[in-house]
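So, here's a batch of structures to check.
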Structure 1
Amino acid sequence: MNLLSFCGARRSGKTISANIIVESAAEMGIYFRKVSFADTLRQEFSKQTGIAIELLTSNLHKEEFRPRLIEWGDKARKENPFVFVNKLFESIDPQENIVIDDVRYLEEFTSIITNKGLLYKIETLDTIRVSRGWKYDSYVDEHPSETELGTMSGDTLRILGGKDVIYNNKSIMSLQKELVPILKKYFVRVRL
């Protein structure tokens, strides 16, 4: 499996980065599937509550459900800290190219490094995050899902096996200019 992943604060650009990877790779003839550690969490939460999965993933509505998802996820992680890690990796074919858009916990970080994956941290100024719809919420923004990796410095990230920090304070085009070279360096094979 070829694995690329992103960590960072809410509204930093993790999902858009993953989408850029999927689209740019496709233009190069490489298929990447985007997955999230939270996919299983949202699916189980949706079954338990009857709330449509589309609402839980919609940019318009996901923030209103985030505190409940955090609480539900915390309960599941208390029973097994690797519950969502295991579910995600069980769903991956070893031949796939995978991009994960929501690395938030050390267990997730460790699983990526153990599986020889690449982890990049997306950093964005708070003023930019606000322009993207971020509103500080002490319960959410002080929760380990935001702070465990979100406050990690680039040096610490690299010492623990992560790759680097990508600053996402400009346009989507600028972000694409940062991401495409990663694809070319690590995932494009020389074709004879």
Structure 2
Amino acid sequence: MTFIAECIAFNTDAYLTTSDEKFEYSPHGGPVDKALLWWLLRERLPVEQLFIKRERECRRVAFVPFSADRRRMTVAYELQDGETKVRVVVKGAPEDLIPLCVSQKTSQNERIEFEGHGREGKEYLEKVVSHMASDGYSPICICYKDISVEDFQPLAEQYFNFESDESRAHLESNLCLVATFSFSDSLREDAKEIVGKL
């Protein structure tokens, strides 16, 4: 659960504010990002601490904003807490991200093989994602991968910090599926109403 929370905190445009009266956190931002933060708060996960850790112990080295054409948002942070690696976190439409996955996280936080571009990915999209959509929910995936700093820096230089679609394909390949969330159709009216997670 904590790893999912870290990925959400990395890949979000939303932020938290507190009320003077009750000292309760409230998310602000786009409806999807806001709903994900509401879910973290409801699960009593330390969202504010994750944001502090992100700002103090990590350095953002790549950012590809969401667009209607790409249907995803991608960030990359260099972890500066003793680990020499860059964590890439991608959030977007399952139909676009599942085929890019080569592994997935289990509920025990183990990483297992997952053929996203083959039979497993197709079955996942049919059984999980299509089921969500048929019930009136909007699904979204969160995926990640780790790259060593030594491997990331030449890639960023070679591809001008991933400004083109072709270069972004290198950043967003060989992903690990972390979670798929489903949102109710009323999400845009009430960002607290996040439905579930798989």
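Comparing structures 1, 2 by mean count of other Cβ atoms within 10 Å over residues 26-33, which one has the largest value? Walk me through the numbers on the way to the answer.
Values: 1: 12.5; 2: 17.6.
For this comparison of mean count of other Cβ atoms within 10 Å over residues 26-33, the top structure is 2.
If distance in nm of label points 7 Å out along Cα→Cβ at positions 58 and 90 is computed to be 3.0, which of 1, 2 is the source? Write down the numbers at each step before the final one.
Details: 1: 3.0; 2: 1.7.
It traces back to 1.
Compute distance in nm of label points 7 Å out along Cα→Cβ at positions 2 and 138 for each of 1, 2 and report the one that scores greatest.
On the way: 1: 4.6; 2: 3.2.
Going through 1, 2 one by one, distance in nm of label points 7 Å out along Cα→Cβ at positions 2 and 138 peaks for structure 1.
I have -15000 for helix-only ellipticity at 222 nm (-39500 (n - 2.57) for each DSSP H run of 4 or more, over all residues; to 500), calculated from one of the structures 1, 2. Which structure is it? Spell out each step's value before the answer.
Numbers: 1: -15000; 2: -8500.
For helix-only ellipticity at 222 nm (-39500 (n - 2.57) for each DSSP H run of 4 or more, over all residues; to 500), the value -15000 is produced by structure 1.
Which of 1, 2 yields 21 for relative contact order in percent (Cα under 8 Å, 6 or more apart), as computed? Don't skip to the end; give the middle numbers.
Working: 1: 36; 2: 21.
This value belongs to structure 2.
Once FRET efficiency 1/(1 + (r/R0)^6) of positions 50 and 146 (r between Cβ atoms, R0 = 25 Å, to 0.05) is calculated for all of 1, 2, which comes out largest? Mind dumping the intermediate values first?
Working: 1: 0.40; 2: 0.90.
Top value of FRET efficiency 1/(1 + (r/R0)^6) of positions 50 and 146 (r between Cβ atoms, R0 = 25 Å, to 0.05) goes to structure 2.
Every number in this text was worked out from the coordinates using simple rules, so none of it is lab data. Note that the coordinates shown come from a computational prediction; the quantities given were computed from them, not determined experimentally. Cβ atoms are built from the backbone, for glycine too; each structure is taken alone.
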